[in-house]
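Input: structures, listed below.
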Structure 1
Amino acid sequence: MERQKLMERKRVGIVLFENVEVLDFCGPFEVFSATRLNEEKRREEPSPFEVLLVAEHPDPVIATGNMKIIPHETFKNCPRLDILVVPGGWGTRKELNNLVMLNWLRTRAAEIETLTSVCTGSMLLGFAGLLNGLHATTHWRSLDWMRDSFPAVTVEYGKHVVEDGRVLTSAGISAGIDMALRVVARYFGEDIARATAKHMEYPYPDSNARRIRL
């Protein structure tokens, strides 16, 4: 039975790159790794999500604040994914010109069930052509940048998380936690998502209004 549960886990890939914002990827990582289908067996049973940190190269990645992270997988050897999380941060400016990154995102986006971004990670999705015709959002400082860069995207200024079909984009940094909780709710129901938020002592996002006044 345990082996069967492990085989049925949803595999989440979180993309890493130099100068990625720490909470952009750590927030969703915490949500997905903390999720349990049975709170009474939190210590005995694993999360229904398997979370992998994926980078272009196997070398440690230096995030903002000089945090050093060792990725689990590289772009070349990453296994099949069900969910992809693209975080943001200052490092996205360099990655927008990284054809290896953009091509990998396009390839993976065609294979997965759910595509998500946090903060300016949505700009990577946009430059990869993955937001055309959709509603999306990003960090409040970059909303106009998104609007000017992608005429085919409807930019949502007032929402914390934007869901458009299988694509979820979120506002800045801490909003990735809210986004990930919405993904949990999509796959396993709102009760499980609320229990995850409670375990984290994080307020469940009943309101989807952007928390920062523009």
Structure 2
Amino acid sequence: MSNVHAIRGARTILVDAGGKGDLPRLEAALAAARLSWPDIAAVVVTHGHSDHTGLAAEIRRRSGARILFGRGDVAMAQAGRNDELQPTNFVATLLKQFAIDPVYEGFQADQVIDGVTRLEAWGIAGQVRPLPGHTPGSLVVELDDGRSFVGDMVLGGFLGGAWMPQRAGEHYFHADRLRNLDNIRTLLRGPARVFYLGHGGPVTRESVAEAFGTGETTPAAPAR
């Protein structure tokens, strides 16, 4: 239903947890990457919607991983239910009515993210940063090498990424559409060079800049 990304350092973390029907495919993908459940040390959930959060509780049971979650979406996680989705276009209005199961197994996060949090505890050169917009508690994972994992801040392609997945575009839903656009501009002013998405992707910064008219095509030098 949505992408789950594995980042390997001294320990492995997952970015997002998939939907509640994704367990067989996730297990197969981990096995193909020569990973088993005990290898997973943490799960950074980019936001509290069911297609990204549905397996979080199950992954924790199987792996013992810590769940990192944004403060603004804690109530969603505890309730195990999406907030009221705000469509950005007509197709999104149809999807909201007919294609989205809003319910998942609720849980308490192990670590609630309120500010920039470094990932060196897992041997990963990068950070988690709150960027509310898609939801009130949306997070991004920014690696020091310019890879950014942004959840549903950006959509890759059409039909949930099934067609032209490397073309950046606007996601179907945003709690605060203007703030989400500002978040994209914030990332493009930094060193982000490749965006890994919840649906479709990955996409280049050039594709993101073109889609959102920002003009920011040259990455800034990483902070030292």
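Derivation of every value follows stated rules applied to the coordinates shown; laboratory data play no part. Computed from a predicted model, the values in this text were never measured in an experiment. Cβ atoms are built from the backbone, for glycine too; each structure is taken alone.
Which structure, out of 1, 2, was Rg and Dmax of the Cα atoms in Å derived from, given a value of 16.2, 48?
Value 16.2, 48 for Rg and Dmax of the Cα atoms in Å corresponds to 2 out of 1, 2.
Taking helix-only ellipticity at 222 nm (-39500 (n - 2.57) for each DSSP H run of 4 or more, over all residues; to 500) from the coordinates of each of 1, 2, which one would give -9500?
1
Given 3.0 as the derived value for distance in nm of label points 7 Å out along Cα→Cβ at positions 137 and 169, which of the supplied structures 1, 2 does it correspond to?
Derived from the structure labelled 2.
Out of 1, 2, which has the highest value for relative contact order in percent (Cα under 8 Å, 6 or more apart)?
1
Work out which structure the value 19.0 belongs to, where mean count of other Cβ atoms within 10 Å over residues 73-80 was derived from one of 1, 2.
2
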